[in-house]
Structure P
Amino acid sequence: MIFTLAQIAEHCDAQIKGTDPALEITSAADIMSAQAGQVTVLSDSKYKKYLTDCQASACFISSQFDASDAPQQMALLVCEDPEMSFLAAVGALHPSPVVEKTISGKADVHESAQLGEHTHIGPFSSIGQHCEIGDQTEIYAGVHIGNNVKIGKHCKIYANVVIYDNTIIGDHVVIHSGSIIAADGFGYKFRNGQHVKVPHVGNVVIDDHVEIGANTCIDRGALGSTSIGAGSKIDNLVQLGHNNKVGRSVIICGQSGISGSCTIEDGAILAGSTGVADHVKIGQQSVVMARSGVSQDVKAGTQVWGSPAKDRKMAWKELAALSKLPDLIKRVKDLQSRLEKLEK
C-alpha cells in the first residue's frame, strides 16, 4: 500500500514537522535499516544514535524527544505514543492478505456442524459432529476439529492445528500452526509396577482475544476445564498442563512449561523457559524472569528469578556473593595454614 505523509499523519494521530505532506510512503522499517520512502520510529533513547544517518523519509517521535540530530530530508511525525502510532502505520502500509471466504470441496465438514456467515474452511480440514463455528472465522488447511467444539466470531485457526472434543473458544482468538488444544493431560498412578493412566474427561475454555503461538500444547482438564482468560498471549512452544487457570492479559513466553492445576492470575508475566511446578499460584502483575524454576507460590506484584525462584534482588545478591566464593576459599585456606603454624 502507498499513502501520502498527510494520510499517515491523519491515520496515526500525528503532526508533521518538515517535508512535503504529499510525499509518498510505501512501507515501514526499523530505524537501523529504513530507506527513502519508508517510515520508522524512535521511541527509545538507546536508538537515538541511529537517527543522524537514518535514510527514512519520516519518523514517529514524541514531542518530548530531542530530534535536533534528525536529517534534513526526514519528516518528523510528532505524537503522544510513537510506538502505537508506528504500529498503526505498519498495519495500514502492510495490511493482512484478504482471504476469499470459501468452504473447500476438499474439507470434511460433518452435516451436523453449524457454520456462521462468511466462514472459511481450507482444504483437508475436518470439522466433527455438532460443532459451531462463528461468523467470519477462518480455518486454514489441514486443521482437525473434534466433536462438540464451539469457536466464536472472527477467529483465525492456522494450518495443521488440532482441537480436541468439547473445546470452547471465544471471539477474535488466533491459534497458530501446529498447536494442539485439549489433548490428554500427563497424569498417571503407579500401581502394581505399572503406570495407570488417569482419564481426562474435562475440556479447554479459551476466552476472547487470546493468541496462542505455533506448536504450543494446552492439555484439557482431568475433571473440569483448563481455562485461558481474555486478552492473554501465549508464545510458541509452550506446554500448559491440565486444569490450569490462566487469568486475563497474562503473558507466557516461549519454551515455558506449566505443570497441572496451577493458577496464573491477571497480568502476570512468565518470561522465556520458565518452569512451574504443579499446584503453584502466581499472583497478579507478578513477573517470573527468564529460565526460572518456580516451586512455590509467587506473591502479587513481585519479581522472582532463579531456580528455585526467589525475590529478584535477593537472588542477584546471592549470585554476586557466589562469584566471590573462590577468593573466600583461598583466604580461608591461607588463614588455616597460618593458624596451624601458630599452633605449632
Structure Q
Amino acid sequence: MGESKPPSRDQLWAWYRQMFLIRRFEELAAKAYTQRKIMGFCHLYIGQEAVAVGATAALNPADTIVGAYRIHGQILARGATPRSCMAELFGRQGGICGGIGGSMHMASKELNFYGGYGIVGGHVPLAVGAAFASKYREDGSLALCYFGDGAAQQGAVFEAMALAQLWKLPCIFLLENNFYAMGTSLERQSYLTELQKRADGVGMNHWQMSGFDVAEVYENVQKAAEHARSGQGPVLLEAITYRYRGHSMSDPAKYRKAGELEEKKKQDCLSLVEQRLTSEFGASEADFKGLHDEIEQIVQDAYDFADAAPVPDPSRLYDFNLVDG
C-alpha cells in the first residue's frame, strides 16, 4: 500500500458524526436500561467508537463483518438505523432482528453484519468460515471479525487463526484490546500483553495500532484489507482502546485503578477529531453545536420510536428456531 493521504474535512466530519451518534445512542441506551426499558444484558461501546467507525470505513459493502456482543456501535457504523437498533434493545417490533434478539444478538443480512454471539470467542471460527466462502467463490470480498482481549485467550480463536493462515483466507482479525476481560485486567489474564504477537504462533502477519484515532484505524484496516484481498493471507490487528463503562450495565467497574479512567479519557476519540477539525479545517463551536443538536434529535427519535413500538407477536416466538419443513 502506498503512502496514504490524510483524511479530508468531509471524511473527518462524517467519521466524527458517526462516532458522536454512537456515543449518544449508547448513553441514551444506558439511561433506558436504568428506566427498565431495556432488560437483560446490555454491553455498551462507549470509548471504543473510533475502532468500529474507522474499520467499517475501510471495508466494502460486500465484505462480511462478524461481532461478539458489544456490537451496538459496530452495527450502527455499518449502516443500521438508530431506530432499528433501539427498538431491538427495547425488545420491540421494528427492531433489526424483530425485537427477539436484544442487545447481544443483532445482525443484518442486508448489511453483511453477523453479530451477537454470547459465547466468548465462539464467533471467530464463523468469520473464518465466511472468509473461506469468499475465497471459494473468488468474489474479492473478505471477512472482518471483532473480538476482545478476553476472547483472545480462547482456544477456538487460536484454532481459527491457524486454519485461516494455513489456507491463506481473506480475513482480518480485529482484536479490540480494552485491557479488561469482564473485570480481569490484561496483566492478570495473559503473560503476553502485546496480544498481536499471538499471530506469531501461526506465522500470520500482525501489528498494533491506536484504537483512539479513527484515521489511524482506517489506514491500518485499509492496509490489512489490501493484504488479505491479495491472497497473502489473514492479518491480526490489535487496536489499543478502552471502554468507559463496565463490562455490562450490571458492572460498576470498581476494579479499575484510581485515576485510570480519567487518564484514558485524555485520548478520547471524539476529542481527538474535534481538535483536528478545529486546528486543520477551522471548525467552530457553532459547527459542532449544529451537529450535536442534529444527533440529539436522531437518538431521541429512536428512543421514542422504540418506546411506542408494540412487542413482537408471541405466535412467532419459535419461527427462527428451526428451518421450515
Structure R
Amino acid sequence: MAILIDESKRVCIQGITGREGQARAKLMVGYGTKVVAGVTPGKAGESVEGVPVFESVADAMTHSRVEAGGDLDISVVLVPARFVKSAAIEAIEAGVRLLVLVPDRVPVWDAMEIAAAGRAHGASFVGPNTLGVISPGRGVVGMIGGRAESARSWFRPGGVGVISRSGGMSSSTAYYLGKAGIGCSTIVHVGGDSVLGVRIPDAALMFEKDPQTEAIVIFGEIGGSMEEDLAGLMREGRVTKPVVAYIGGKAAREGTRFSHAGAIIEGGKGTHAGKVEALREAGATVVESFGDLPEAVLAVVGTPPQTE
C-alpha cells in the first residue's frame, strides 16, 4: 500500500492550463497518476496532456463520477497564491477530500480559512508551499521529481515512509536512501509555511497504519512543534514503528528563519536541541549528520525493506 496517493486515486489539477499546471500535469500523467480532470475558468473544452479541462471543480466532479467511476479523491492546486483560498474552498465544497496546495506565499489567514473549511467538510490538505507527495511506482501529486523520467529513476519502492519539512530534502532523502538499497512507501513534503494541513505527526499516524511502511524517516527543522508532537505520539504508543530523524538548523540562534516561514525559533521554543532531546527520549534514532541517515535506517530495519 502507501499513503495519500496511489494508482487508484482520481486526481484533478486546478490551474492546469497555466505554465506550472501544464508542467506538473506532464509529470503526473507521465508517471501514471490517474489525472481525470483539470479546471481553469474560461478554458472549458480544452485539454492538457490528454486531460479534459472544465470550468469548475463541480463540473470536474461530475465528469469523474461518469467517466472514472467515482468522486475526485485529490485536487492539486496550482494557481497563483492570491487565488489559492478560493480554489481550495471550491474544491472542498465540491466534495474533494484531499488537496495538495503547491504555491508558496499563501497568506496565513487564507490558510487558516482553508483549514476551517476542511474541518467543516471532512477534508484535509497538504501544504501550502509543498512539492507534494509521491508513492514510488504508484503515483505522484505536485512536483516531486520534476519530470516523470527522473522521478522513476530517483525513487524506488520499498518500506520506508519519508516525511520532510524541506522540499529539496524530500527528494534528496529518498534518493540517498535508494542509493543504499532502501526503498520508500511514500515521500511526503508537508510544506514550509507556519500554518499547514497535514503535519509531521499526522503523516506519521498514517504511516503507522500503512502495512507497507516498516519504518519512518523524518527530515525536520528548527521552529514549530511538529517534531516534539511526534515524540509525544511515540511516548503515548500511537506511533510504534521505528523513527529515524535528522533535524536541520543546529547552529541557528533565536529569531533565525531557516529557509522558510515555518522554521523560526521564537521565545526559546522550537530549538534544535529541544527537538533532538524530545525525539531521543521517545525512542527515535536521531543522527547528527544528514549523510548518516541511510546507515541509521539500515541499523534499525536490519535489511532494506522492499516490496514484492
Assign the value 3.3, calculated as distance in nm of label points 7 Å out along Cα→Cβ at positions 131 and 291, to the correct structure from P, Q, R.
-> Q
Re helix-only ellipticity at 222 nm (-39500 (n - 2.57) for each DSSP H run of 4 or more, over all residues; to 500): value -10500 computed from one entry in P, Q, R; matching entry is structure R
If we compute FRET efficiency 1/(1 + (r/R0)^6) of positions 35 and 139 (r between Cβ atoms, R0 = 41 Å, to 0.05) for structures P, Q, R, which one ends up with the highest value?
-> R
Which of P, Q, R yields 6 for relative contact order in percent (Cα under 8 Å, 6 or more apart), as computed?
-> P
Work out which structure the value 2.0 belongs to, where distance in nm of label points 7 Å out along Cα→Cβ at positions 11 and 227 was derived from one of P, Q, R.
-> Q
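Each value in this text was obtained by applying a stated rule to the coordinates, not by laboratory testing. Only a predicted model underlies this, so the values are computations on that prediction, with no experimental measurement involved. Cβ atoms are built from the backbone, for glycine too; each structure is taken alone.
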